[in-house]
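So, here come the structures, one by one.
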Structure I
Amino acid sequence: MNTDWKLKTPPESEVFVDDDVLAMRAPLVRVHRDDEGTWSFDGPGKNPRPSKKTMLSAVVGAWPHVAALSELDTGGAAVWSWKQHGWASEFECECGSCEQPVAADIDRGSWPSELQPQTILSVEQAALSGQVSLTDIISTPGGIALLGPGDHRRTADLMAPVALANVIRRWPHTVQALRALKEDRGMRWNPENLNWHEYVLA
């Protein structure tokens, strides 16, 4: 049994993922469950969009911030809020003056001022593609690296240079960790508590 599994829907359940999100051309910013409870994961823009079927476990592995949606019920939808760094529920406004969350790409207004979007980070290719989960962010004198499970040693051929803006678009839940990251420290994702923990690099 997977004790870290947070969602009420079984991990082997079939789900739909926006083609652009799967191809890493767009961030995963909207999640919807239809009247039968089937999950759909979308990028910015109007829905429905072209999508492919995969398993829910694969989505959670590739986009860990999805695991925070344990309360998303059948018929519900949630949108990633770049300003609040978390999910916001879509709802029907009764008064006409509510500010609805919008599934959008990150913009300058939401971008943290202390982070430079063009900074190049080193990202493990297997994590970038979703083959393994992103587990660690480390800061060394040589730069910042984002890694999957295992020790921190990687050969150059396993890594890819990625602009910080695209790292955050790929993994929206990394914003706070990247803001807090100090040199010679690491941040490890805790799938149980759905947060990052700082540690000192050996």
Structure II
Amino acid sequence: MQPTVRRAEIQELDAVAAAFVKGSADEAVTAWVVADHPEVAEAFRAEHAPRLVERAIHDDEVWLAGTDDEIWAVSLWQKVTSADRVIAEAAEMRAMAEAAPGVRPMERLRTLTALLAEHHPREFPHRYLQAIVTVPEHRGKGAGGAILADRIKAYSDASETAFLEASTERSSRLYARNGFVRTGVTHTLPDDGPTLIPMWFRG
């Protein structure tokens, strides 16, 4: 069965958040942030991820792939018109880390958001793929690729560009198959963290 792609609606927030949590559990950056801190992983599942998805549905775009009654993959897309948002998020995380000194996941989030704020391209406007995850039992069915193909066609038709940071070599190959091109720069997170691979789609 081929997955279909559609935009998420607020009334299905609980189902979308649940799928996002399942798909994010072993995502490279998330796993690095919460490593050896099960209480932080639980807070991510119970609090942070649902808030992130809710905000994305309200303020940005959440695109899903799957069947009529089952979500296979979730993606969060922003339309970026300035650097204000990433700078504000980095400042917020810096304040939170300073309020909880010595808590490693908070330090890692501060490092991550500072890096993203510093290196996010100042080429506006553009679409930004904040996250795309697939529920484990539905991996290998083409759900992530279906979302990418759908969004890239829409952005190409609208003469829009799109940017992302791949967190693994494998995911970078999927993005490349859908028209994204590496910038030639990478950013490796400390403490054996993943290497982020910035990529552009320019139509």
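One of I, II was used to compute distance in nm of label points 7 Å out along Cα→Cβ at positions 60 and 164, and the answer was 1.2. Which one was it?
Comparing all candidates, it corresponds to II.
Match the computed value -14000 of helix-only ellipticity at 222 nm (-39500 (n - 2.57) for each DSSP H run of 4 or more, over all residues; to 500) to one of the structures I, II, and report its label.
II
So if we calculate volume of the Cα convex hull per residue in Å³, for residues 36-147 alone for every structure here (I, II), which label has the highest result?
Ranking I, II on volume of the Cα convex hull per residue in Å³, for residues 36-147 alone, first place is I.
If Rg and Dmax of the Cα atoms in Å computes to 17.0, 57, which of I, II did it come from?
Here the read-out was taken from I.
For the read-out relative contact order in percent (Cα under 8 Å, 6 or more apart), a value of 23 was computed from one structure; give its label from I, II.
Only structure II yields this read-out.
None of the figures in this text is laboratory data; all of them are computed from the coordinates on show. Note that the structure is a prediction, hence the values are computed from the model and not measured. Cβ atoms are built from the backbone, for glycine too; each structure is taken alone.
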